[in-house]
Structure 1
Amino acid sequence: MAGDWTDGQNDAIVADYFAMLADDIAGRPYSKAEHNRLLQAVIGRPRGSIEYKHQNISAVLKGLGEDWIPGYKPAFNFQASLVDAVVRWLDRHPAWLAPAAKSETGASASAFREDAMLWIGPPPTHSNAPPPDELEQMTVIARKYDVAGRDARNRSLGRAGEERILAHERASLLSAGRTDLAERIRWVSQVDGDGAGYDIRSFDTDGSDRLIEVKTTNGWERTPFHITRNELAVAEAHREEWRLVRLWNFTREPRAFELRPPLEAHVSLMATSYQASFL
């Protein structure tokens, strides 16, 4: 059968993909060949077509800032209807986007509290950007489905990310022999509320402040994120101490990078909301 995939075919292969992804996250054995064989009978598509469509689904999930099956390398230039099918599946399974729900599929909840240092790498730059067509397609998906807003509204994801950065900061100071400083780290957003313009007050090994705003996603390192006017103002007022820690690939293997003010040197800032007052 040639031509575009129908909604029914897309829905069937997306559901099958998420079944494999749940097994993959949980560490349960599964057979890609067996899944492919069964799908051939259900949707009437050949093995190679199904294999490539699985790679397309990985690409869609990457654009949506979500986890994907590592064995299916993202392949781009997919139909818009496939994006709609993935979003339909996620809409029908809202718990999938919550860290607690993912732990039920097999990811260890203790991973969010692991007392170990994170991999801290370089931030994204023009030099390490993906090909323009790929980046454009992912950017369109992220904007259309407001991936940044979804992550910002996911309070359980944000809290788990902050908790993970707390553990990293403590482990870093303890490994440097600064137990005194590790004991003084403060989870500001939980103890004092969200108005400070940063989530965690930590320290460099010389005792200077690190005012850390944490932004967490299950997606890749270029997944967009929201930042508030207050956070930008505090970043500008405390350029030497303020840090934005971007925590990504959170469910699988949390990694992070740091951005220092001015943020305009690293990211493009776009206003997404305005305050309205009566005349």
Structure 2
Amino acid sequence: MILVTGATGTVGREVVRRMPEGAAVRILARDPARVAGADSRAEAVFGDYGDPVSLAGALRGVRRAFLVTSRVGGDQDALFLRAAGAAGVRHVVKLSAAAVEDDQAQDLITRWQRESEHLLRESGMEWTLLRPRSFMSNSLSWASSVRADHVVRSLYGASANACVDPRDIADVAVRALTEPGHTGRAYTLTGPRAISAVEQTDELAALLGRALRFEELGTAPARMLWSERYPPAVVDALVHSAERQREGAKARVESTVEDLTGRPARAFRSWAGAHLAAFMP
């Protein structure tokens, strides 16, 4: 039995859609009704990291698990791994982040991911770490301004990021969950080339068939924008991350997606074309 967490999120929902037909799959979600795209034989169950009874029930009979946590600085990893170990789970595939490999990245989010990876490696269970660069889907945050004003606003728009399509992350996750040979491995996942927000704006404009303008945000406006969604410590982490990107720390391209799937990583244009409706009036 394979357990998939984060199944209503960006990567988890793609993992659910890509699980082999007929595989024994259980999906943990706070709202199982929101789970979409699963095989009809997959079982969606209620579960919450803070509810040990629900975790124990969801993990019963599970031997492999895909782990996604989202509460920065929280104890979700510790709670899940404790329950998974007690339930006899043998192998956990964890969604982490590429920044953990950057010694100069010492922001809150990266430190939390490093600590979470350490917990898994010390858990006694077999492990696989997926370390994606930024998600191409992060550009969905521009959708409202593109629709309303034909504008993309971003901090350090000329800096490049080897961002990755969440579908590629999911393809690798499914292989790690269903094939031998992935335990004890850490996979850094990137797109086929580093691309800047300015270049992404041009790609979107070409696909939409209309002109788009890029507007450079200063640090203060970016902080104000992010503060509408995140607490101050996370905003500080996002600014630090953007500064590391400006310094070139996120431009390196890896061949991991192609090495593991046998095909090149998807380009930003492919991702944008599949999500173009979000940017259309």
At a computed 8.3 (mean projected area of the Cα convex hull in nm², for residues 182-269 alone), which of 1, 2: 2
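Starting from the value 1.8: which structure in 1, 2 was distance in nm of label points 7 Å out along Cα→Cβ at positions 126 and 142 calculated from?
Computing distance in nm of label points 7 Å out along Cα→Cβ at positions 126 and 142 on every structure in 1, 2 gives 1.8 only for 1.
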For -14000 (helix-only ellipticity at 222 nm (-39500 (n - 2.57) for each DSSP H run of 4 or more, over all residues; to 500), calculated) the corresponding structure among 1, 2: 1
Origin of the value 28, where percent of Cα pairs over 31 Å apart was derived from one of 1, 2: 2
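We did not get these values from a lab; they are worked out from the coordinates using the rules stated. Keep in mind that this is a model prediction, so the values were computed, not measured. Cβ atoms are built from the backbone, for glycine too; each structure is taken alone.
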